[in-house]
Structure 1
């Protein structure tokens, strides 16, 4: 009996050794019934086998198995498992995520991160807590820095609030990608309690990290950092750092910064003029209206004009007419160059009922792009009165408008 059992073990071992990635792909073709077998293959000694198992499990949307795969000791397996988890909630992510640029160098891997990092799940999507826990653990202590940076990016995409302690721990790293991805993740999650905890990075020697820290400080409304931001702006030699600092100050309205905004409203740098206008907008002092209006009329560049229009509406110009600042912002929803600025400005403005009312009236003669942009605005800043307008957009004859209207309606209802 022992002889036969030993022979069985030898035969099983020989079979395991002969298993190839293409065999794993064949197993995956069996559908959901293959999940238990693929999960077992996550224990295989061959990295190529485990990698292929993760790919198949991603296609089969097997969350429990992918969570298990994040505990692998190989960084590429960790990365692919992380991207598989994100792909469950953001279909198509595995085609655009980090894994597309992975290269193995000897026994390690290298991945290329891009600055394009604006993906995030819709607010109505609920992520399982154990998914966020698994990805957060990798951001804190993955097998290498690429795995950690990739996990930090995933936390942001999933709006993983419970992983904020992991992101803050990741900020103790010295790796640029880990720091940058962790900061951007905090921007997406928008938990203002994290703001003061990143202040030590405002003077980071790496400009990419420093700019991300400056921008995050503004988005997380850390008013305690105003003196530091003014100091950074004064001392910075890098124009991008100065712009980021003034932009962040513009998000932290403080009467002490009024002279700063006044100084840069006529600056030769387009982005500095734009940021100064945004600062005046959020100070919300009607006495500033003539100053900003004069600057708007004299401005010839597109981006500062968008910011100045935002400021004018914030200071009370909420009417809709052919050349009004609010109509100008709505018109920019049709512009590939400026819609990325117009949507967040309108989203902020639409917190005011008078602006929302103007947007409702604008929908009657709106273009396709204007309807889509206004739907996105109302999904974030709308209230119960916005529901009928989004319901109508969800039935629009244009399928893209209808899809965006339905998506906006679901996001709004999840928030109400």
Structure 2
């Protein structure tokens, strides 16, 4: 029936109610194989199935409709059955998210949100929470908050990452209690999430977490989170760690000073950038110097250093993240646009993504120029991000 394509879906539907769970599992696999709009409603209905494997596979199938390839990269891609037990391999690499211009049906988000609270399987709940994040399911925020009361570490972790992707800062106060969680993985995720949500109410709890940190990993995460929320009261923390022997703390301190936005701090950050030998701290200092005024594109300038780093696989992600923030500054946009055409292919691909996430319509000409690039991969990436930019800044 699956080989018949969309025409086979009506024939499959009766088997979705079969009393044998293995039959229902095969129906879900077939629906995913068929794909297309006609498969979405049956997969959404399968989310309420009583079988753990059906729930997990239906969840990944629904996401796969909006983000092709997710079925293979998600939990379903690693799933095996040993008797009555489902064996699957989780990965902490959870950075997938649909483009901003993709709209998800409300009933899909509602069904996934409900599963985070109603499934008897904690694995299915956690997988549903991950799916809500990938789909930016803001309407399911209430379900995600409620799901944390289950006190399951994996579920809580996935909920926190979903909050990071949805970016509703009003959620932050509801997870402040997790900043003291005894499960270090949960605590670290909570610190990162609360920082990224950038709610001013979170500054005091984050400073407290920094002061009470029980080890260096927590201390670093706490200062990183404090650095994400501009508050002049945090300056003493940043100044105290600006020359720390720990490169992670030096980096967080440089980021924090940069976001305070005081032009007089630019000299201090540029001087440290010139002398720094550790990559993490040097990138943060380059970000800080560029954000506070050093927006030149000369050979040894901080902004040029960040762009050049896009060619280094190990550090590309960090440089790209800094540039996404920096292009919101007019002087940085003005410095970058003239050099885009002469950039390497790797730089063009990364800058297309940076511009697409910027929310600044005056970067449209740069993306339009890249859309005409002789390299089809660059042109395709530019067009995709031009669409994203127009969605973010209509």
Structure 3
């Protein structure tokens, strides 16, 4: 069995893996990426957030992404019945990027992987991690390629960016259930000939179909739009038939989508994704760090997946570099706590969305611009800005605001 030696082994060639690999490589260390799948490959998580741009910029990916002509994204729109709540990232509370992209992930992820490979980081596709042995922070990882050839990689550190594959959590029994309820998505890509409406296609639209059920609408620069329904799994039982029959019946059942997507051409048969929320006991260990969806994947509603992947990888990479240089790293304080700050902020907004708290806030009359800008910063991914009360007190601030709006509307109604 052949053995290869590197400073850092990165598992997974998605956004988390490539961002970490690029930053560590730029610091002068040898890095190798192993990826189970062949790229390009389909994955959801198609609407980015502005905060991810900082990590993509540090990784040296911005120019390569720009060259692909992806759809620029400047905000997020929420729709319920005849009411609309439109957020524009230029009006956010937190200084930073005020735009990003909406991307077909197969092309986006391949762009990142191709770019990091062009920098000198080898990527081994269709290669599976079958085992890892740790000796302190040093490790020996056994891998197997598509032809059944096995080899080993000796590394001084491992960054796990394997996404839904969750390699290290599964190998070392670190997985645990999320506290979010299981949900299901039925989605497809559509040929969206009616896409040129006001404020489209340069933002994601989330439509409240009914309590606990919503629709994502993500236009791409190609004229294709990603559209999916998300709800409790039992909701879909009311729509019998094949996935396509269910999908078209759902499009017809929602006034916002009925005309725009009537008899729409589908790029592929509607697909199902469910029970996606998962987490782990710990995001680091002696010789490894978990990044992106390997730490915790929440829900698609606020497009947090790629942002958490990029930012956690950005943070982890800098700590790995310090560790390799012989410095001390407090992984709990410097990685686990800030990562959980971001995760927990998004979690509060996910729960508030499904509980109806955000309905009261988003669709209230005459919202205060300061408050809307602060919430906009969260929707832009700036969930580490502790100067923002809707980050610092992410759970209680939303509930207090919703209650204040409710009381104000009751007083107006009584008058």
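Values in this text are rule-based calculations from the coordinates and carry no lab data. These numbers come from a predicted model, not from an experiment. Cβ atoms are built from the backbone, for glycine too; each structure is taken alone.
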Given a value of 48, 27, 16 for semi-axes √(5λ) of the Cα gyration tensor in Å, calculated from one of 1, 2, 3, which structure does it belong to?
1
If you work out mean count of other Cβ atoms within 10 Å over residues 53-60 for 1, 2, 3, which one comes out largest?
2
